[in-house]
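Read-outs: derived from the displayed coordinates by stated rules, not from any lab. Owing to the predicted nature of the structure, the values given are computational and were not obtained by experimental measurement. Cβ atoms are built from the backbone, for glycine too; each structure is taken alone.
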Structure P
Amino acid sequence: MRILVTGGAGYIGSHTTLELLRQGYEVSIIDNLSNSSSESIKRVEELANKKISFHEFDLCNKKSLEKCFVKEKYDAVIHFAGLKAVGESVEKALYYYRNNLVSTLTLLEVMEKNNVKNLVFSSSATIYGDPETVPIPETAPKQATNPYGQTKLMIEQMLEDIVQTKNDWQTTSLRYFNPVGADSSGKIGEDPNGLPNNLLPFVSQVAVGKLAELKIFGNDYPTNDGTGVRDYIHVSDLAKAHVAAIKKPATKNKYRAINIGTGKGTSVLEIVKAFELASGIKIKYKIVGRRAGDIAECYANPEKAKKLLGWQAIKNINDACADAWKWQSKNPNGYSKIVEHA
């Protein structure tokens, strides 16, 4: 069975590709490398001892995409490709709408033309906005508060509408929460361009000496220690969820959206303490004011994933911190071969 992974050179895409290969699938990747590195693909091939068919182009390029579908005969698609920085999406809303929506529309049109109807879409808990209650069920109100989240919500609506055409589409949206960690080998991990947008790579870059200190935005939230609480899911568990969705596809002409999380919330300070334990390094941090739009807590009700996919998170936050440290300490500059001293 051959799976097309769009955005497969990225953080979650590379880990999912590795899991697919480990479970015996053939994988083809399309990625324009705008926010990723081809080095991740080479390392995945080394870890799995298997080859990947890699195509470097933008998913909006319909002619190149059609050639791939004709040549390689895919059985299913896992769709990660897209711009993903919340802050940038606010500054460049039109850019995000054009890229994320047009690339997905192009993919869906080419899939339909080639009769490939099994799609797993990488959605996000961002679509829930500021949740009314936690843990969050899939039935919670959808209220994205930024353009990035809105593009995820719009794509989900597209997929929900497509199944109504009764053309045998099998579509699954995985609404994952906060991916963290790295493959236990330490060879692939999260390698953000510039200043990290996510908490754990920021912490790990402080630990390795690339950044001076961590800024914690607010310690006056109504949580156990005053800092924000999120559902941190190990990226290897998240990768397994995508493979589970391929193995147990949606019923034809039925749309399904499934939360992928641990069902447990972890605060920012708890993350810092867990990382200090994993690395043996004291993390310097400073409490600053809250960021506009940040919420107190957000974590999943993951029961639907267990019921429909037979999936549940296995690794905990200590595992994630240990694996993130192994990746960062072995690769202080990510996939770059140029070593810069802090």
Structure Q
Amino acid sequence: MVAATTPRLYIPALTVEQQIGGTPLVSFQRITAHLPPSVSVYAKAEWVNPGGSVKDRAALNIIRQAEQSGALAPGKTLVDSTSGNTGIAYAMLGAARGYRVRLYIPANASPERLAILRAYGAELILTDPLEGSDGAILAVRELVQAAPDRYFYANQYGNPANWQAHYHTTGVEIWQQTHGAVTHFVAGLGTSGTLMGTGRRLRHYNPAVQVAAVEPDSPFHGLEGLKHMPTAIRPDIYDPALPDRTLRVSTEATYAMARRLAREEGYLVGISSAAAMVAALQVAEELADSGQPGVIVTVFPDSAYKYLSEAFWQG
């Protein structure tokens, strides 16, 4: 007698990695209400990624390429410096793929980000907060130089896999979602990977697309995740010739925009997202004043859930 077998059910479900990318474009109602119909502003809602930020894209591509090259293999520990989001992506993917993750992060990173990293099981080395992300970079470089065979140095600031992730995903998505109508791309400068990869891809589609970089307006600022390039360690993947212009935004204007986005649009976004919106709105207003049409797309790297302990929300 042949035992009956139960057919295996096919249930469509996604792994963590399969959830990365394909984020929606969001629009605005009140903050952009003063603009003419010929000028529109959109943002990629990158908090939809499973790790909660745009950095999931780069981290996944960095890990995949390292596995393919043999630089990352079972038994090796992934190490890098981070201000939080890339570290969360590493920790999430490391847990899913079975890698140990050791991260160097400024000690003044928000409590929420530190708690998330520890929840994923990452080993954290807290660096001098006064040295910011540059201090974390220098610390991890010292570790890797002392024992290069023990670690895979992901090097998000110098690894081409960072910007290539956006060339192959973010830029393609923006082009498709706008049906090729995008005229301006605006993105913040941290590692610069989002701007470099997305900007290059959009220029591949249409060389006339204008690319604007966003950075803090001074070396001493409160915009976590963004670099003031003139005074910071410049990422190796950053090409200053790519952007058509660099827009500098203040900490105060960014904090005010974060509150506006939450209270006028219902978007609870992170600090770098608010900075990107300040710059995107500036571009839109310039177009409106000159009578030119435009479709401006920016990137909202993450939501505000990792920054809610910041005092500026009470303003």
Structure R
Amino acid sequence: MAALNFLPWQSDAAVRTGEAHRIGRLGHALLLAGPRGVGKRVFAEAFAAALLCEQPAAFAACGRCRSCVLFAAGSHPDWFTLQPEEDKRDIAIDAVRELGERLSLSAQLRRAKVACIDPADALNVNAVNALLKTIEEPPQGTYLLLLSSRPRALPATLRSRCQHLKFPVPASAAAVTWLAQQHPDLDPGQREAALRLAHGAPFAAAEMITGGLLQRYPIWHAALAELASGTCDPLQAATRIGKDDAVPFVRWLLAVLTDWLRVRVGGATPVPGLSAGITAAGPLAGINWLCQSSIDTLRSLERNANAQLALEALLIGWRRVVVRRNEDA
């Protein structure tokens, strides 16, 4: 079900975009940029609903008109979404061309046409070039919303033609309140751990909870502990984690490492058990290297690298750091 309302921490952005629309200064191509899991898609949907609403008030969808009913049901004829096809990481040129053709037609409900591309950094080179043609010569009453957690990965030619909206991580109190509303039965400590692992991004934390990832974290802890003790090798540990969990595992490892750095360097209060047995005595240089290695591994996985080999390489590097730490101790 598509969202009709902005999130509490998005009120300032909603007011700014609403005012820009009112005075005719709203761009037809907007780049919504911010960390993964802060609610960019919800903003895009609420923004589109307001543009398409027949009786908007203060740039908010009324929720009652025909347009809002269709939008909430996911069947609005003037609302389009574009994302990678199942089992594919790229958005291909054919999909962008098809979107352009649909946007060139008149709006069926006579208000506007809005398209959301999520994530925009999944557009391949040819798809970007095809999209530029639509952006440079936009059909009447058309708005393009490009969502990205890595805006710098987009070509400068595309970024420069978009109006930018930045979405930072919300204030901790807002994130905690929202997550508690979504998962009231979850132990507060688990909600706190999920938010810390998600770097404060509420939707990323909720994804961990609903996806059962919190239950897999102890298994991953154990795999790394066995790797450190020498009771298994990196190939065995990678097999135990599994290639299907490669991306969430690397995100988890990066989150644990950065949280440990936050505690060690910034003086943050540690979450009990979050990094126990992994980084408690690790040297800063080694942890920093592992953080960068984890980032590089995530990027390679996004480029369709072999998940099993990528995991093995990362774990070989991790064990090398642990062994060196033990030798230096």
Between P, Q, R, which one scores greatest on volume of the Cα convex hull per residue in Å³? Q
Could you tell me which structure in P, Q, R was used to calculate mean count of other Cβ atoms within 10 Å over residues 12-19 as 10.4? Q
